[in-house]
Structure 1
Amino acid sequence: MISRLDLPTTVPTRGAAVVIRRATLDDLGTIVRLLTDDPISAARDGASAASGQEALLAHSEAFRQIAADPGNDLVVAEDADGVVVGTLQLTLIPGLSRRGSARLLVESVRVSSAQRSAGIGSALMRWVTDQAAPALAVSLVQLTSDAARVDAHRFYERLGFVASHVGFKYAVERPGSDA
């Protein structure tokens, strides 16, 4: 948990405001559903998310690690009825480049498919850039997005993010995985 973040907080959207708060273990099932609620993620994560007890244990352990790490935070956005409608993960990365400044990595940004285009994603990301980043004294907010997510790229560019780098990944086969 990144303790310097002042949560919960209420932020406006195009419709009703949402409350951004730290995720709890009770939110885990909803977060996993949000993460797999599109064709790209479903192809990558859907099978593991639906595979029962083993997936639940893996997600629970990952949640505990994120919650225990002082450089990580997992937040959710909930509507006026207390329904979780969005999520994202933040990782504070200290660095030597940029004169020793830290950067904030944003990952796993998701909004419920039923709530997309309501301004919730924009509200979450504006909270990151306008409140979280200054509170954490970072010089840069960065994120990666799957190359196939063209709509998401336009969304981030509308918010002022610049596609300035090319990202690379290397998949590591874990013992016991079917990869």
Structure 2
Amino acid sequence: MEHSLRLASIEKPQGLYLKLSYQYFKKMLGKVITPAKVIYARVPRMMKIASLFYKIQQEATLPEELKILCHMLVSDINQCSFCLDIAQAYAMKQGKGMQKLGALHAFDTDPLFTPAERACLQYVKEVTLHKSVPDEVFKTLQQYFNDEQIIYITFLCASEGYYNTMNLALGIGSDGLCSLQ
């Protein structure tokens, strides 16, 4: 999917908070990401939402590899190239699941995926596509994950959907973060 920014990037932010944020992104990711220059530079309070989402995701009592797979699947379904790129770059940095990322389209049949991962990813797929799930999908998910984990999985879908919507609507595409890793 081709992207064309709908709002110009703000390369030189105003205010100390934004300047420090730009430095943080550059240090952590190798560059200032486009959402920072398009979204957060205009509405800095939204960076606090992103920070809160990140903290909640970190608290999720799920394996890191599974969190990455959830992000990747939602972003792939929604065709958000920025989010696919940043999730893959994060996976590369963490050394997590690169083989599984390549097989994500076949999660339901590929032997690389455990039954728990399959159950989770089927749930994620249903939530992303339909915003609800059939009872049998939910029952299978419950075989592998407790109530708290199911809430976190659902949050991962919702928060990734939020990022996908923001990026797609504003024409934000891949930042080439994988090539920086």
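Supply the structure label, taken from 1, 2, corresponding to distance in nm of label points 7 Å out along Cα→Cβ at positions 104 and 136 with the calculated value 2.6.
The read-out was computed on structure 2.
Of the structures labelled 1, 2, one was used to calculate mean count of other Cβ atoms within 10 Å over residues 80-87, giving 23.2. Name it. Don't skip to the end; give the middle numbers.
On the way: 1: 16.6; 2: 23.2.
Structure of origin is 2.
Name the one structure among 1, 2 that P(r) over Cα pairs in 5 Å bins from 0, in percent, for residues 56-119 alone of 3, 18, 29, 27, 18, 4, 0 was derived from. Can you show the working numbers first?
Working: 1: 4, 14, 18, 20, 17, 13, 8, 4, 1; 2: 3, 18, 29, 27, 18, 4, 0.
It was calculated from structure 2.
When you work out relative contact order in percent (Cα under 8 Å, 6 or more apart) for each of the structures 1, 2, which one comes out largest?
With respect to relative contact order in percent (Cα under 8 Å, 6 or more apart), the highest-scoring structure among 1, 2 is 2.
Assuming -20500 is helix-only ellipticity at 222 nm (-39500 (n - 2.57) for each DSSP H run of 4 or more, over all residues; to 500) as calculated from a single structure, say which of 1, 2 it is. Could you put the intermediate results ahead of the total?
Numbers: 1: -7500; 2: -20500.
The value was obtained from structure 2.
For which of the structures 1, 2 does the calculation of mean count of other Cβ atoms within 10 Å over residues 16-23 return 14.4?
Computing mean count of other Cβ atoms within 10 Å over residues 16-23 on every structure in 1, 2 gives 14.4 only for 2.
Which one of 1, 2 has semi-axes √(5λ) of the Cα gyration tensor in Å, as calculated from the coordinates, equal to 24, 21, 18?
1
Every read-out reported here was derived from the displayed coordinates using simple, explicitly stated rules and does not represent laboratory data. Quantities reported herein were computed from a predicted structural model and do not represent experimental measurements. Cβ atoms are built from the backbone, for glycine too; each structure is taken alone.
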